[in-house]
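Please treat every number below as a calculation from the coordinates, not as lab data. Since the model is a prediction, treat every value here as computed from it, not as a measurement. Cβ atoms are built from the backbone, for glycine too; each structure is taken alone.
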Structure 1
Amino acid sequence: MRVLIIGSLAGELGQAARMAIGRGARLEQADDPAQGLTRLRADAHVDIVLCDIDFDVGALVRAMASERIAAPVVACGVDCEAEAAARAVREGAREFLPLPPDPDLIAAILAAAAGESHALIVRDPAMAATVRRAQQVATAEASVLISGESGTGKEVLARHIHRRSRRAGGPFVALNCAAIPEQLLESELFGHEKGAFSGAVARRIGKFEAAEGGTLLLDEISEMDIRLQAKLLRAVQEREIDRLGGTAPVRINVRLLATTNRDLPAEVAAGRFREDLFFRLNVIAVRVPPLRERPGDIAELADHFARHYAEVNGLPFRPVSAAAHALLAGLPWRGNVRELENAMHRAVLLAEGEEIGREAFELPGAVSSAMAAPDGARKDLSGGPVTALVGKTMEQVERELILETLAHTLGNRTHAATILGISIRALRNKLRDYAAQGTRVPPPPVGLAAVALG
């Protein structure tokens, strides 16, 4: 995790920097936004930017967008600067961090920017077989295609492969192809030269160059536009890239890992994914089973998240009761490990007594009602009868379903899209329409991977 802090480290922002270092972050510092932009152009490793609110945060966000730099910006300032904080968020800052900083909030922001926990929890034989296969090919240089449903832990497994590879001493750089708008993705991957497009005021390296000597993970590669796939194919085949606006190729030494939650052979057959690129990526195939196929991992993961979120929230650790474990073991977990993590986070906060009991779990209505309602009863997502939907238009029902699902996932849009059975882009378009109609759409909250996914 690399953090760029824009502002003086002499005061409370410096205290936030020291807390971030204590959480394992690597710090870069710039005195002002102009110097910060220079750092961002030269270093594609930066995961998040913390900017003093005394600067024009909105101008920084706009400058980054014009140069196709896709790192989240967090405005930082004292609590009394409410108007300035609100303006910064309106102008594109992802969050506002009040100063003096709170250690738990710093931890949540860094965890959100990191995207996923990197702990690999394995107990079930099905998952153990997957890990053995990954470790078997870890020391090779071949590309690895990791497939599996959203939320199963594909990035966690990719990091595990990197740590056991001969490139473990080099950087691990991850890029979520579904989270970056199409017009920014090419620059994020390959970088650009000065003057390559309007706003390109200086050279900027991309993720391929940032991963030199290490591993580059292309997360959810099936979301990449097919026109960009051709350029990626050349990079994989020739081991060289072309920066946007460049006049000469740049040699690269990178091992490529890719993940997908789609059936890539079906995508190839439908013309949405290049067959030649598929063969290049699919030298080694590793499938991460969904949580319902590895029930032996549920209890171990639940205990892990109980400890983790007790620590993050400054609460005493409480074990998960036997009754709660039985409840968790009987659920389908359509959102997989990410859904279980969200459920455990809520349960840690809501639990009373010396254990985390069944009553601490606020589960999706369709699941909880299936366990609580009499046989044959039909209920909607909110737990009420289907007849409560009569009189509403399909558009109204769809809007309520989407917003309720988003609330259930604590704002994690990738997870919500998985539960709804739609693409992340389709979900974004729906939410954009709702916001334009005046419906309040909750932003991705700090503390979840959704911060990085937008």
Structure 2
Amino acid sequence: MIKFEKFLAASAVALTVAFTGAANADPFPKGWEAQSVKAVGFSALGGHYGAFKMALNKAANGHFYLYMGQSFDQGWSILDVTKPENPRYVKFIPYSGPKAPGVITSQVTVHGNLMITSLNGDKDHPNPGPSILLWDISDPENPKQIADWTGGATGAHRNSYPGGQYAYLSTSYPGFRGGNILVIMDVSDPAHPKEVGKFWQKGQKNDEPDPGYYMGFHGPANVSPDGKMISTGYTPDVMNIDISDPANPKLIGKLHITNPFANVGSQSVHTVLPLWDRKLLYVSSEASKPECKDDGMNFAGLIDNADPAKPRLISIFPTPRPVKGLPYTDFCDKGGRFGPHNTNQEIHNPAVQQPGNLIYIAYFNAGLRVFDISDPRLPTEVGHFVPPERPGLPDMGGNHGSPINWSEELAVDTRGYIYMNDDKWGTFVLKYTGKEPVTPKAKTAAK
């Protein structure tokens, strides 16, 4: 069943933006369209729209929190989602360090009482401050910065802290060309983080022969349950990396991805999500240019990782289609970016739903798309949610600005609630209502 909601009047939209954390939830924006996904709650984040990466955490006080980096404001937002139908905006924490135009604070990872956030620039907007900040969140509504660490000139991007002794950074680093490299950081004393090891593509180090193509680590690193292997994207490949000796990470095996697929820098292999119990990897690129121009083919797919030395692509997800009756028949023609961006990451965190037979993907101008992967060779779209357009807001520019409404980030908690950040509205709370798929008995693993 496909469901539509009429668009909210402009005056009500203005009230939504002005709302800054009263007891009741912000009104859910009208005008959305969905299939097998219901609207649960919404937060306008006190007007700090453009929230980006998010990390769920269930604190000692029993509350569920979302910690979010921002794309357009330098700082971080906290949202209490203990009551998903009535999310409570806690606060915005402004970044107080050295500032520069184009440097964003959009990345965050959490486990237990430690949060790690990034400051990320690019070659045109160098980062004048540290690459990462470390925070004590034992008081979940009042994070306290306790340390920082500086790598290269453009800062860090998508990091991962799965708990325990080590954090895994995607960071620029002196002496390396191309994009970020993987740095392993000892955070057992989080007030005094120490670098212990690093890994890079052959040819990325300045004194190595340049292979003539782009190399870069977008992140995050996904650490296996036994702590001995990372499965991740590292453009132009998907990689399995042996980290049994964190000081000396070693390549186990890789699968080349770019060409013929999208070749857009580090984002070419944007997301890798392991399904450890099924020996599968979800992989996707990131759409870069509007209206499907110039990128090459953006895609999402599944990899058989039963032999980490020889990962192999086994399926490609079907391309989402707009519902009938819209002024476009292809999302490429809607405007803005179209293609996969992020899925439910941070699976190391006990507040986060583990991947199963459903994959949730933020698909830029196509909103949320839900896929059934019970048969990994035949992924099927089974649900979606597309937010309404929001007229009247300026294009904020940069990599995450757009005249067209789009959705980039999501997380799913252990209760099944889906949190999706949207560049022009805020945070939507959703829930899949379709049939729960069951893995066919004869196909419990890829063969």
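Couple of notes before you dig in:
- With log10 I(q)/I(0) by the Debye sum over Cα atoms at q = 0.07, 0.08, 0.11, 0.12 Å⁻¹ derived as -0.31, -0.41, -0.81, -0.99, matching label from 1, 2: 2
- Structures 1, 2 were shown, and distance in nm of label points 7 Å out along Cα→Cβ at positions 148 and 436 at 4.6 was computed from 2.
- Among 1, 2, structure where helix-only ellipticity at 222 nm (-39500 (n - 2.57) for each DSSP H run of 4 or more, over all residues; to 500) as derived comes to -13000: 1
- When FRET efficiency 1/(1 + (r/R0)^6) of positions 140 and 396 (r between Cβ atoms, R0 = 25 Å, to 0.05) is computed for each of 1, 2, the largest belongs to: 2
- Label whose coordinates, when percent of Cα pairs over 31 Å apart, for residues 60-291 alone is calculated, return 21 (choices 1, 2): 2
- Structure responsible for 18.6, with mean count of other Cβ atoms within 10 Å over residues 36-43 calculated and labels 1, 2 on offer: 1
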